[in-house]
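These notes open a run of structures that come right after.
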Structure 1
Amino acid sequence: MAEQRIRKAVIPAAGLGTRFLPATKSMPKEMLPIIDTPIIQFVVEEAIAAGIDDIIIITGRGKKAIEDYFDTSPELESHLFKNKKYALLREIKDISTLVDIHYIRQKEPKGLGDAVLKAEKHVGNEPFAVLLGDDIIKAEIPCIKQLTNLFERYSKSIIAVEEVPKEKVSSYGMIKGREIAESIYRIEEIIEKPSLEEAPSNIGTVGRYVLTPAIFDCIKETKPGSGTEIQLTDAIKLLMEKEDVFAYSFKGKRYDAGDKTGYVKAIIDFALEKEDLKAEIVRYLQEGGI
């Protein structure tokens, strides 16, 4: 495959968010805020920072708030202007001009693989990135940029991975790989949500992928797996029969914002980075507020 720049990203956001019920009964989990910024904005900004200029968000029923968030808001903008809140006005305008965003509806939640397949017509015959909204990753070089840089070198699908605690193994796609360069592995085995005994290692996939378009045919061949859903991990297993797939132990700190504990950790850490909040939060924690 000739060297190609990754121009398109798919952000699946059609899940039901059951881990955050009842809040997610009426709002998308991707819109849950980290202080004052929805989770999905961190994901979109990561894609933009990697040079991606075309984003496809896979939505579902009850996800219109995501579309509204990245749209213009004339009434709000007028209100802020009249009240001379110019800094907030600039921020609101910036959100609606971040990048080209397209929306595709997944009519029912059939799994991550099915969600990615919905983007096939838009992506076409070119490699693309997938970023899951459950993961916020802080890194000097954006995580997805780390993967796109490696794709330009190898021209192979590549997945971000990290070590997973034993008690979390059954929640991840777990891999076995042969290290071919520092932190880079050629995947030899991948299993979706195995038991601890079935897991081939303690290395698990996280929500960042760069995939070749061959993945689409593999998804079509994939039968329902864990949770009776079409799993992207199972499609990647089929892809490995046709071409090499790599894994990369990324550099950065990941917050699983789809997990309540991870979500709270993200809020605390991001709050400690804000000058207007840091002192009061530190004081509260030191006084045993928790």
Structure 2
Amino acid sequence: MPAFVSDVFDLNVDPTAIGAPTARNLNFTPKSGSIGLIQNLPWNLAASITGQYTERAPKPAELFSRGGHDATTTFDIGNPDLGMETAKSVEAGLRRATGPFRFELTGYYTRFNGFIYRRLTGNTCEDVTCQLGGGLELNQAIYSQRDAIFRGGEFQFQYDVLPVWAGQFGVEGQYDIVRATFTDGTNVPRIPPQRLGGGVYYRDANWLARVNLLHAFAQNDVSGVETPTAGYNNLRAEVSYTTKLAKESWLGPREFTFGLVGNNLLNEDIRNAVAYNKDQVLQPGLGVRMFANVKY
């Protein structure tokens, strides 16, 4: 991949210290492989374990960027010295997909060699000018590479408590967490917080009604100049009706669904912990939308 790029020097000392364009001829041949095992167990349980080795070549933007990105409010600076990113992962799970109590439990561990990420420097830029510290519109971000370890897990379940009318009334819940650190113990930036939620539902052959509250904990495991993110509660509700349609021909519609979905019904201030512009931009407040879906 021949290209002319700019070498990156110590931008924390001099944010404009970008060398003269230098010709590079970069070649990558990523390889990946995985192996897994699924074992059926008593009580309709299924256990699984998967091992995976993945290589990823740097993207052109990670290598050659040198300019503003309005969507993330960052001034991105690529690094032509980036090498291959490799990941070695192990994931284990336990599932029950049938019966009144259904659940899925998954845990994983991933070791990255050369994890590629955008590192905020604390400097700011505007147009093609950068300066030390704040004051300008865009946050300076350099594509960097370090070894890192990701580990986490998630759990979700549904339990049909009792029959009601022609369907089932039940409860549901979920929990997920991810912890990501570099091999020196410092935090990887832009990692989502742990979340805990639950709710109630009613479902039958046609109707689905659900109310769910999701709590996101504060994210204080931040990196460098990244700021912590406060926790929040997201109350959601949904009601929908699905009906089967007579099949006139193989091209005709077979199923029609319409309904209402409400999100952030408590109208809380929600900030996305993984967004670069989280300190300036809130997630949408209280919202209700109508939807329709046709399957052919």
Structure 3
Amino acid sequence: MDTRRSLLRSRLGRVGIWSFALQANPFPAARAALAAYEGLGYRSVWFPESAGSKEAFAHAALLLDASERLAVGTGIASIHARDGVAMALGGRTLEEAHPGRFVLGIGVSHAPAVTARGGTYGKPIDQMRAYLDAMDAAPWAGPAAERPALVLAALGPRMLELAAERADGAHPYFVPVEHTRIARERLGADPVLVVELTATIDDDRGRASETARAFAARYLALPNYANNLRRLGYADDDIDHGGSDRLIDAVIAQGSAATVAERVREHLDAGADHVVVQLRAPDPTDLCVAAFAALREELGGLLG
């Protein structure tokens, strides 16, 4: 097994945290949440690069400086936000300062987001291959530093295969357990599979469903995610009009902390190496510290 990939598995452990709220909150609140997450035993925190949000590398640097042991991952830094040289050098800068703690997740983003930036959304595989070539060719004149761990945002079979070929692994997002099984088969045994799991811990079933549906709406409207669900056998009737109950329940775990912990185990059993849980609350800026504490109790030895 590849040494880099083995080391990444060891550093990440089995369960981490994925959060939009880290970029939505003032930094003092985010820093306090990081201390709480670390104290609970979670091994990683991941955050997105959204339109109008905190810049990915500056944000990652702040989070790394504010924590002691947490791995920090970009989920996902867009290849349309910076050229391949800037991406490679940004990653090495953070790796030099925080050896082994930064995971660089990159992806092709989505046509609407790229167009809004004034970019051109081409064929995802071709764009990613060319971008990885540019990263590999980037010069580095800084202090001695390894390249950071690299994972690709990957849903379809070709991008998963590219992740196995050119990166340390893959980071699928907004996927049911059946996708994790397929992703592991496509990647093979060696590449690291980091799966995002969206969930809401709420004993009020109606409120939990409302929170889940409000979150899912944006992704069901994006072709990348909708087409991935179609590949898995979901029909247009499942995807359209906000999603069927069957689909929403499959991609977003809802209910008690025990229910969410069970879904984490299902993804791990299906082949995930590391599951990053994104807890959603009615208030999207909620850092969910209490909910992550409740989940930690149900996860038991998985955080050990």
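Just so it is clear, none of the values below were taken in a lab; they were calculated from the coordinates. Predicted model only: the values in this text are computed from it and were never measured. Cβ atoms are built from the backbone, for glycine too; each structure is taken alone.
Among candidates 1, 2, 3, the computation of Cα extents along the principal axes in Å that gave 55, 42, 39 used structure 3.
Looking at distance in nm of label points 7 Å out along Cα→Cβ at positions 100 and 156 for structures 1, 2, 3, the greatest value goes to 3. Matching task: 3.5 is the computed value of distance in nm of label points 7 Å out along Cα→Cβ at positions 108 and 252. Pick the structure from 1, 2, 3. Going through each structure in turn, the value belongs to 1. Each of 1, 2, 3 could give helix-only ellipticity at 222 nm (-39500 (n - 2.57) for each DSSP H run of 4 or more, over all residues; to 500), but the derived value -9500 comes from 1.
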